[in-house]
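We did not get these values from a lab; they are worked out from the coordinates using the rules stated. As the structure is a prediction and not an experimental result, all values here were calculated from the model. Cβ atoms are built from the backbone, for glycine too; each structure is taken alone.
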Structure P
Amino acid sequence: MPAISIRSLVKDYHVGEVTVHALRGISLEIDAGEFVTVVGPSGSGKSTLMHILGCLDLPTSGQYFLDGKDVSHFSDDDLSEVRNRKLGFVFQGFNLLPRTSALENVELPLLYGAGEQLTAAERRTRAIDALTAVGLADRIEHHPNQLSGGQQQRVAIARALMNNPSILLADEPTGNLDSRTSVEVMEIFQSLREQRGITIVLITHEQLVAEYGSRIISFKDGHIVSDIANDRQRVASGELAAMPVAEETA
């Protein structure tokens with residue numbers, strides 16, 4: 001059973017008297033453990049797809065099956081429960097609270113849902129483990145203004161892991177980063193897939209970023225124009241080994 005299956009998905013927006021056809025009857029399946037990159041220009045429909053996959057919006061018509069359950073017509077409460085139990089989110093903007101430490105930012109998801117059943121010590125332990133997984137064990141007490149952009153994005157990824165999601169959705173996660181830092185972030189995504197088996201769907205407008213995925217789906221004008229296995233997948237760890245080492249600063 002695919003982790004994600006969408007069938008004839010349509011999403012229309014009404015702006016005054018104008019109807020915007022963001023998605024025009026797309027269908028696709030994503031298996032558990034895949035690393036899928038979705039690439040396309042602004043307005044192609046890829047971010048609309050991300051919002052629907054993340055249960056942040058509902059389609060106008062069509063079906064969306066998440067782990068075999070049709071969530072296309074779920075209530076807001078049901079969608080919220082799905083987001084808390086199955087999904088993790090990483091965005092272009094890091095969305096960190098400026099006056100709290102990296103550790104406290106990562107703990108936030110555990111204050112809701114399953115987090116209510118954890119003690120403060122258990123939340124702290126899980127947050128430290130997540131920050132260690134993204135290479136920030138020595139930065140847990142630093143505030144966002146003491147971290148570089150790449151480090152802030154790693155905090156955001158650690159936060160997305162706190163509810164042990166089976167699917168990680170990333171919307172332009174390298175959009176605010178320089179080239180080397182972008183490669184470091186893509187290495188984290190590749191490691192999460194390889195070591196934890198997390199299904200990853202990553203949205204980008206950059207073809208070079210898309211090539212880190214094991215499968216590339218291209219969007220244009222609300223349609224899927226290509227969907228191919230990436231036999232020449234870029235491997236971030238190899239690229240990093242070939243780059244000159246520079247100390248990251250805040």
Structure Q
Amino acid sequence: MKRLEKAEYFTNPPLVAELSDGRYVLMDGSNRHVSMGLLGFEHIMVQILDYESDYVELGVWQHIVADWEWQRLLQVLESIGDTDIRSGWDSSAVAQILLREGPVYSIHAVADGLAERNATLTRVVSAYHNSATLYRTPLTDPGQIWSLFPSGVALVMFPVYKPEDIIKAALLGAYLPPGVSRHIVHGRALNVNYPMRRLRVSLPLETKNEVLQEWLREQYAARSIRYYAESTYQFAE
């Protein structure tokens with residue numbers, strides 16, 4: 001929120017998918033969305049995607065819990081209500097915890113509905129999010145992870161989700177915690193650098209979109225928008 005208050009430009013728009021009733025599912029950018037709402041922004045600029053297209057792939061991030069004691073992590077997880085922690089691997093769990101020391105634990109919701117599973121997952125992520133350092137990674141090989149993150153004490157792994165799971169969760173208000181779902185978008189708009197003053201001003205949505213479209217036409221005319229088809233590493237994020 002502090003960064004957004006001081007920012008002169010809006011860089012990376014959140015991703016949304018349009019539903020049949022005209023509403024939108026937020027696919028990425030929940031922290032920006034919530035922060036701008038709390039700051040009093042009436043509108044936020046987004047990139048609209050077609051969930052059914054080949055341009056969107058849905059995966060998950062793995063969480064690395066670092067700079068904490070694994071014993072304390074287990075204690076906190078065991079204190080969470082409506083949650084069952086079992087020893088060993090279980091593909092039906094809402095999450096798997098692989099400790100750096102070796103043991104594996106599976107975390108289960110007391111009921112198997114989508115709302116109960118996502119509520120349990122939210123409590124689990126909140127349990128370590130506020131006490132440890134949290135890193136997100138697409139890696140799943142513990143050997144690679146422990147060498148890259150020497151302060152890591154546990155790897156939290158999540159099940160694979162389908163687009164219909166994300167849409168159903170949004171419609172039910174049974175949201176996933178931030179940093180779990182991972183949308184890979186071919187043709188994502190990054191470093192847009194749209195003036196924040198145009199988002200802060202109180203104008204009708206239609207007027208703001210007209211101003212945005214004119215600005216986009218200017219960017220195309222100036223050849224300042226480029227498409228890179230290859231996968232890249234962003235060092236300035």
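Observations on the model:
- Among P, Q, structure where FRET efficiency 1/(1 + (r/R0)^6) of positions 127 and 199 (r between Cβ atoms, R0 = 35 Å, to 0.05) as derived comes to 0.95: P
- Answer label among P, Q for the case where mean count of other Cβ atoms within 10 Å over residues 151-158, calculated from the coordinates, equals 26.1: P
- Comparison of P, Q by distance in nm of label points 7 Å out along Cα→Cβ at positions 7 and 143 - largest value held by: P
- Value 24, calculated as percent of Cα pairs over 31 Å apart, assigned to which of P, Q: P
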